[in-house]
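I've put the structures underneath this note.
What follows is calculated from the coordinates using simple rules that are stated; it is not laboratory data. Just so we're clear, the structure is a prediction, and the values are computed from it rather than from any experiment.
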Structure I
Amino acid sequence: MIIALHGVPAEMLFSLLGAFTVIVTYLIWVHYSVYKTKYYNDEFRYFAVQKRLIIYLGFLLANLCVAFLLFWLLTFIFATLIFR
């Protein structure tokens, strides 16, 4: 493996792009699966706006924490697969 002292190696860009793509797909899938649940369609719609906002922000915060961890994990996995 050669360490580049200038610029960003292509392998790093490919691993970051791959991880970013998987994370965006994950977030879309999670939001879609929650949107299709019976709880969302029957009860969540009728909550007060403040309660819905707090629940959604908590849901979004939890998903972004998971997405952040998955992003770095997948970046390292893709990087090890590329650098082999």
Structure II
Amino acid sequence: MKQTFTQADLVAYVYGEADKAQIEATEAAIAADPALLTELVRLVEAQASLPRIKFSPRKRIVDAILRYARGEPAPQLCC
């Protein structure tokens, strides 16, 4: 049976979202198909060029979630 790989499969591999069976199948396909290897390299280069962004919630939102988890009354968050 010939396995076909989509760009989504390669993206999952690049981002570490593939399971063990998918990783093994992807690596075998990459070893056998130079075009797939070229596409993988292109995706890795694209990933490396993305800016590193860290998102952090506002302190008041975190505090509100913690109060809710403790069963305390919710504060008014706006207006």
Structure III
Amino acid sequence: MEQTPEFDLLRAPRGAQLLKYARKLRGYTQAESAASYGIEERTLRRWENNEFNPRWNDVISLLEDVYFMDIMQAIAGVRSMQAQGIAL
């Protein structure tokens, strides 16, 4: 069953989408973000590529402590990009 874009806007974005959106918005590299949070770059890359699902406390901590962004701000940003048809 194929999902419509409208359906995607109703669902909460995945952690991978939120992390990638916030990092790119702030202009950080994966290496800079990972070092700031104290994890390996490979771990962040896997999270952003949706190879492994990050724990929500890691998503929230990265958003707040590294990117200085509120979770609701990140969700709104991802949804706005989805509504415009912009892929992350």
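General observations
- Read-out helix-only ellipticity at 222 nm (-39500 (n - 2.57) for each DSSP H run of 4 or more, over all residues; to 500), computed value -19000, structure in I, II, III: II
- Structures I, II, III, by relative contact order in percent (Cα under 8 Å, 6 or more apart): label with the highest value: I
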